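Peer 1: Some structures to go through are shown next.
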Structure 1
Amino acid sequence: MESVRRQNHIILGVQSLKKYFSIRRGFFQRVAGWVKAVDGVSFEIEQGKTLGLVGESGCGKTTVARLILKLLEPDEGKIIFQGSDISEFTEKDMKPHRKEIQIVFQDPFGSLNPRMTIGLSIEEGLRILGIKSGRSRKERLEKLLKMVGMSPDSADRYPHEFSGGQRQRICIARALSVDPSLVICDEPISALDVSIQAQIINLLKDLQDRLGLSYLFISHDLNVVGYLCNTIYVMYKGQIMESAPAEELFENPCHPYTMSLLSAILDPEPGKRQKMKLLEPDLSDSLITSAGCNFQGRCPIEEPRCRKEEISFEKVGEKHIVRCWKVAEK
């Protein structure tokens, strides 16, 4: 379990992933349009690395996670996991791969069964997948609890007896119980106190170093993403707006949406970063029918062309791309 996996290997590749949800209106519930929850998303995650997916609530981040986990079926696109295209796998086909992809949810209390001790919750995955039994399972449970900073004696207690941070540690132990290669962290610290958030982030980083884990880290907190992630993808209304290595994105943000998100971060050195005017809330209908850029109506540098033409990616660095045609003209 503690062996470090091979580095520089693409463990997950998402290619042109799409998921649309129909909007039905009227007495006969006819389809009036579509919400493009995920609209052509592509990215790759290397073994032992962390990819950050950031954006406002409702931008499609969690839908991407559900598609990768096969909790939702994609309308188009491919999901390549460890060299296999799992996008069209049946549940039976997915079973051998389930233990390789695990998730840590936003609400640790809601993701734990209140009627089960934490020991039983952590062992549940082992039982379902037929992994180990008896004394070896108990030893594994104790090892997992110690690994996440919990006492083995806590295995017989119930979720309500723990704090939020402790419950999230338990959820991390449960995710690690089946020795996954990829862990999806869906806003894992947003429900925790600020003082506890740093502890959980440092725990995730330590576990990655020890076990060679890969993370897809979903968040709206750019400070956290900048600390933990190797690469950051900025998402808005189902599309990737900008992607770059974490350090480069913070030093040279190019898309107006990324710049506005960074402007919302409290800077310990006021005036160090040039601030962009904060965005007004998006009050537009979730039914996307307009052509052109998804960011139209909120963009401070918008021009008529932005409302008419399809916006493709522009390359502004070796690993830095932006969905904005004006960037190429600078």
Structure 2
Amino acid sequence: MGEVHLNQIDPYNFKEQEEAFKAGALSVAVLLNHKFSEPRYQYSRELDPIVGVSFTGLFDFFVHAFGVEWLRWWVEGRPQTDQGMAFKQREEEYLTGWREIVNRVVWDYCDRHSLKRPNRCTTVQPSGTKSLLTGASPGWHPPKAQRFIRRITFGKNDPVALACIDYGYNVIPSQSDKDENGNLLNNPFDDRCTEWLVEIPVAVSWADLPGADEIDINKFSAAAQMDFYMQVQKFYVRHNTSATIELRENEVESLGTRIYEAIRDDEGYISAALLSRFDALETFPRLPFEPINKETYTKMVAEALSRRDIDVFHEALSRYDLGEMMDSGPAGCDSDKCLMPETKAI
């Protein structure tokens, strides 16, 4: 597997795009030289060698390519208007072009090294955590909001979390730390506190585009998400596309009909996860992602800068990390699901 971070690439620099997808293709092609110690795995490889070049930050890339009008088209549900068809044509050109680069490079490598060609080379893998490293919207999905608080779970006194404090980020107790009455703790240094949440204010790369603040991403319809997902599946992906479509109750029937039609008409649909939207965010305090407005974001950034006593994060980390610590760093999973208590069998 390889991944291209499209949010880091100029939409009009086609040479840069070719180089990025070529690098992704070569990084996976070389893995076809690997010999499995398990015979059945090696046999499977010989029968059907597969590789996967993925991308993340597609939504950000297209906002930079097409502007705020593309976002307004999303708000309208991505209708089949003249403007909409023009947008879809340009989306198709980008997606098809990248797929052709990957196929050409992987197949050329295989031919030159006497390896069997994979017949599937492109995918979109789950990319939530890796996307955060460059501030990309995950995979093809829209971001949660133009600006949001990202809360990352650490153990109390974790070296990385302590470095975050020195760097100016706010730290609060996690959702699992409560008092004897079941109320959330507020003091991260309380003896009863066992885990910390580091709060990081995040803004997408296009947040300050004129008109972008007028777009409510939470209102994007399930039909619009399905339409964009199918663009990716049809014109780039030859494996499967990691997809989560968020919907409200009144959209269940229409989305079900659209999925049925995609299967019936052999459009390339394979699968997608469906997730109910929660509009009352205040019902779930200290979420991993919490949308905020520009004023709150600006205030949080200013407060972090005022608290910061060291300008280089690595130097802050070196104060606490004395070497390889296997149990340091963020929690392996801090999604909404992982924060829910396990149901015990009776």
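Peer 1: Cα Rg over 2.2 N^0.38 Å was computed and gave 1.06; which structure, 1, 2, did it come from?
Peer 2: Answer for the origin of the read-out: 1.
Peer 1: Among the shown structures 1, 2, from which was the value 3.3 of distance in nm of label points 7 Å out along Cα→Cβ at positions 96 and 120 calculated?
Peer 2: 1
Peer 1: Name the one structure among 1, 2 that helix-only ellipticity at 222 nm (-39500 (n - 2.57) for each DSSP H run of 4 or more, over all residues; to 500) of -8500 was derived from.
Peer 2: Computing helix-only ellipticity at 222 nm (-39500 (n - 2.57) for each DSSP H run of 4 or more, over all residues; to 500) on every structure in 1, 2 gives -8500 only for 1.
Values quoted throughout were computed directly from the atomic coordinates according to the rules given, and no laboratory measurement underlies them. Here the structure is a predicted model, which is why all the values come from computation and not from measurement. Cβ atoms are built from the backbone, for glycine too; each structure is taken alone.
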